[in-house]
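Peer 1: What follows is a set of structures to go through.
Bear in mind that the values in this text are calculations on the coordinates, not laboratory data. Quick caveat: nothing in here was measured; it's all calculated off a predicted structure. Cβ atoms are built from the backbone, for glycine too; each structure is taken alone.
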Structure 1
């Protein structure tokens, strides 16, 4: 792995750890349709992004998604398209 890939993986694991510790409060974890966060369809991504609103990790998740815009899916209330346009 390159240094950038190592950093990306470390950030991803840190975010996943934070998600695991607060799982009962995280919309993408408790949703009956978690696949919405990785859907390819823009309308489905928008629904998932809106569900991120009350998430206690929204800021950290969004920061990760913006740092790695090529990651598929919704991060921190932003769709793939929204993240890539920033």
Structure 2
């Protein structure tokens, strides 16, 4: 009977150790999952910020290009008007 009681006590100790280890592993998994989610969110924010900045730069350069084209067309129109006056 004493051997059986000792075996049960030892087994319960092992079960407690295994349960504790299992809890630690589950906690580590939860922490890693949270970290992975945070990293994905941070990456998304970084990509969105870069996209917005590049979009703004594109729009700025597009406006400058359109203004340049307009200035050239106006210069050509003035040149044509001067030529008409000289004729």
Structure 3
């Protein structure tokens, strides 16, 4: 059999799949894993979680301002009007 040495190469389709896996697939997987672990988890997730915490803090302060008592709201409006009038009179 004169082509016996070619049998392993031909059985593996000239090693095209192995070459493709080594040159393209593995590097792309490595880059995508890096992006998923570093950029997404430490970058994007950090920003999203930080914004969520900030909104919770702002919500806590806003919740304290809303008492449901109309006299408290009226006093706040009156105080704001007085401050504005004093500012315009003195300016």
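Peer 1: Which one of 1, 2, 3 has distance in nm of label points 7 Å out along Cα→Cβ at positions 5 and 61, as calculated from the coordinates, equal to 8.5?
Peer 2: That value comes from structure 2.
Peer 1: Which one of 1, 2, 3 has distance in nm of label points 7 Å out along Cα→Cβ at positions 13 and 53, as calculated from the coordinates, equal to 6.0?
Peer 2: 2
Peer 1: While we're looking at this one, here's another question. Kindly point out which one of 1, 2, 3 the value -37500 was derived from, the read-out being helix-only ellipticity at 222 nm (-39500 (n - 2.57) for each DSSP H run of 4 or more, over all residues; to 500).
Peer 2: Structure 2 accounts for this read-out.
Peer 1: Now for a separate question. Where does the value 5.9 come from, among 1, 2, 3, when distance in nm of label points 7 Å out along Cα→Cβ at positions 29 and 69 is the thing being computed?
Peer 2: 2
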